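Engineer: Next up: some structures, all given as structure tokens.
Taken together, the values in this text are just the output of simple stated rules run on the coordinates, not laboratory data. Please read all numbers here as calculations on a predicted model, not as lab measurements. Cβ atoms are built from the backbone, for glycine too; each structure is taken alone.
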Structure 1
Amino acid sequence: MDVDDCYTKVVGELGRYQLTIFCILNIFNVVLVPINLLVYFVGADPTKLAEVNFRVHNDSSIIHEWDLFDEKWISDLIQSLFYGGFLVGVITFGQLSDRYGRRKILILGLYLLFPASLITCFSTSWEMFAACRFVSGFLYGGSGLVLYVYLQELVGRSWWAITGSITNTLFSFGIAYMVLIAYFVTPWRQLVAILSVLQVIPLLSLWFIPESPRWLYSHGRLVEAEEVLVKIARKNGVQDPVIALVKKPVEKSKSNHTLIDLLRNRITLKRVIIMSFIWFVSSLVYYSLTLAAGDLGSNLYLNELLSGLVELPPQIWCLFLLNRKWAGRNRLLYSSYFISGLACLGLLGFKHTDKSVGKTILGLTGKMMISSSFNTLYVYTPELFPTSVRNVGLGTASMCARIGSILASFAKSAIEYNAIASYCVFGALGVFAGVLTLLLPETVGKKPPDSFEDLEVKHSVPNYSILNQNPSSANSLDQEMLLSCEENENENEEEDVML
């Protein structure tokens, strides 16, 4: 039997031991969110924060401490460096975790992230602060990827949609948690210190987690994988579990394809171009509306809190609609883009100084729907590419998303300089992304192609998204971009490019 058979027939797909590890490690997915969005508060104009929070003084922002009032673009530059580090970290840690194991690299990354975050509060200049943010982004991006992969590999496939959805939902709670602490702890050095120290709580648990049995299995370490699975089964209450893993043969040709092969095929070429662009749009608009939430209302704290909470509904409806024939991936995706784009264009009707409820509602609608597009993309993208180049297709789209997040770091300054042009760009990109999505096929219920030959056969069938033919069903939520569509467990490289 393979690992999936063991989870299903012996160990349990989500037993009490796996659930305990899942809950404890997911604390990271809450406490690390402020590391991502830290500059929203510490890089804000203290005079604007003071308007809604009497606790705010001159020590509440790096803008005042280093006299950056005439160089507020530096705050955006610092955030872009964080996302640049994020990009490098994802690539680096993905490869390291594939080679040396999930557990070792996860422990290394998270234990380095803690001091890197803490040192930030001792910065003596904005240059030192920026350098610390780059290192934090590198470790945050890399550790977050490995943590996500590890949690998915620890449970059975049938739970991937739910566990992944829960993991993604925690980002919203992380934003709320950050706003709450930032409201009561206003000195920026104290704020960074507290947010960093809270990482210690789950850090202690890392030494007690086992190595990923899927990683051990895929690397041919069957005896060790069996030992881990037996341990999990016993912790789950299984009496005298018997596990005998058998290595599956791997087709060599599956791992020999490169980006060149992807671009040579006319079908995958079209798809990778479209997916790369719409991933870029999703990331750009999502982080722009998150980091520039202060423009949507007069209360920066309330705006950011609402910006996080509006991500909860998309998590729920995506979970229920993605596998429905009448909704599917394609319809849900282009609908999300169109509504988000139109909401951003609707903001053109408001002046930059306008902080009305109507403007806030439109902005939050745009954020909610672009969040929905992200959730759908994580499921939809892997299903469009053959197994042999799925890894490459996902990696290409993911890199474009990181570029979008880097550019989004300057959204706050761009909106302050010219709000009309900024929201026009966000809206136009959203609508255009929706139009391009119409050129893609529906994948609900269709088995992802294993080869280019499968793709040619399936492409000969009329496109559902354009001719309104009946769609079908498929796999899970955003984490499946990593593993769920990959029938061959041995193709670990898929996780390298995930986020």
Structure 2
Amino acid sequence: MPSSSIQSFFSSSPSKPALSDGFTPEEMALPTPSTTTWTPTLDYEECDIGAIEPGPRNLTIMGRIVNFYELSKPSKSPRAAQGYIKVMLADDTGAMTVRLWYAKTEYKLRLGQLVTLWTVHVSHGSEHNSLAPSAAPLFTTIFPEGERNCYFMVHERSDDGTMFKKPFRCRDSQALPGLMTLRNFTDGGYDVDECKLLVCVKSIGPRKTFVNKNAATSELITVGVLDDTAQGTLTLYGSASNSASAWQPSHTVLLIANPGWRIDRTAKLSLNANTQLHIDPDMADARYVRALAQRLTKREHVNPPFPSAMFDTEAAETAAVRVLYTLADIDAFVRNNRREQVMGYISVLITELHILTNYKRSMLMGNECCGLPVYANAVTAKCRQCEKQVPLRINPKILGNVIDETGQISSGKLILSDAAWEQLLGRTAEHLVSAEVDTMRYLEQRLLFLRVTLGFGLCLGDDEIGRLAVWCVKA
């Protein structure tokens, strides 16, 4: 009898196929965008956002990020998307919404970044779904790690800051529809459809953490803003808060369309789904707001540096004719010659000194960083916003009122060079902060009611200083 068993007449049952997440083996083998440079395999057509028609179409779209937020959706599948970033993209012709899904790639996005995306389909949202806000109804969904024909690129090094800087087709010869001041916005303008605010960054607050409604820890930054009528705040939440690190107080101008708001004495602004935030738009009103903010900060700077590049102090020191002015002479000269420099000497009496007072307040040295004052009894201190070490100079308010026979200069209104401080105090800033309390008290008593001669310079031209800049002190 044959030795074969009955099992040999039956074929083994086929094994169950492994569960799949919808991708073919070829797609599973594709490298991710973080590991290789993407090369398009289709023909794509470059198109402005305002000219896009919904439907299947291979498009290359370029614009700037004007709003975004991240939503995490963890999945147990290693190749599945772990969340998406909802990005509002705008150029000079319009705005659209992009859902950027990700698995392993980390997209470090910031407001104002120049980006390019490749997509094969654009749809039109409706008021019955939440796929896209009404401010940017066109939307596309891309997953670069799982779709070979879609890609998202951030222009980190090739952005010269000139592209797509005229939002809403703005022109200097025409008023931008819906543009209003902060004061008008606070007084009821927030009810106007398509309202817009043009403000300049005044200060950038410290980064704070909070627990959101999903019990997750997130971050926020509060940015002080102003225009020529009022001041307010703009709060950025989550990953959008990283955008403020690249802004400069008194220089960065923000055009905010449809902001979220809460009125409490001042306007407290934020970003909602329909908000567009354009950074440094190329328009005449933006240049006006920036110039206004710079004039205000020149007057409010707690310790402006000595403008050494503006005055030729060596020539003034060795000049054959050296003029001794009174404070009244300087006032008359400036009123009649606003575009000219003046350099000379004044003889004044020191009537007050506040060395010990500022030492006890830890304000012996001071400077500004990120639009915020920084004080300490040391030559360097850490900024609360950017956490960088800031070099400090002697606080000008340790010197009280100085007078002559014709006028007075208030405390803190003189700008002294490092050499002038050393000549006046008889020691450097490093020696001053390390001195004993008795030494500081003796220094105050020795300088009180002392008459000194100050070598000064003053300029009220285009690079306005507005204060006497003292480059030397002579007993």
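Engineer: Tell me which of 1, 2 gives -4000 when you compute helix-only ellipticity at 222 nm (-39500 (n - 2.57) for each DSSP H run of 4 or more, over all residues; to 500).
Structural biologist: 2
Engineer: Give the label, chosen from 1, 2, of the structure having the highest value of Cα Rg over 2.2 N^0.38 Å.
Structural biologist: 2
Engineer: Between structures 1, 2, where is relative contact order in percent (Cα under 8 Å, 6 or more apart) highest?
Structural biologist: Comparing 1, 2 by relative contact order in percent (Cα under 8 Å, 6 or more apart), the maximum is at 1.
Engineer: For structures 1, 2, which has the highest computed value of FRET efficiency 1/(1 + (r/R0)^6) of positions 66 and 114 (r between Cβ atoms, R0 = 30 Å, to 0.05)?
Structural biologist: When FRET efficiency 1/(1 + (r/R0)^6) of positions 66 and 114 (r between Cβ atoms, R0 = 30 Å, to 0.05) is calculated for 1, 2, structure 2 comes out on top.
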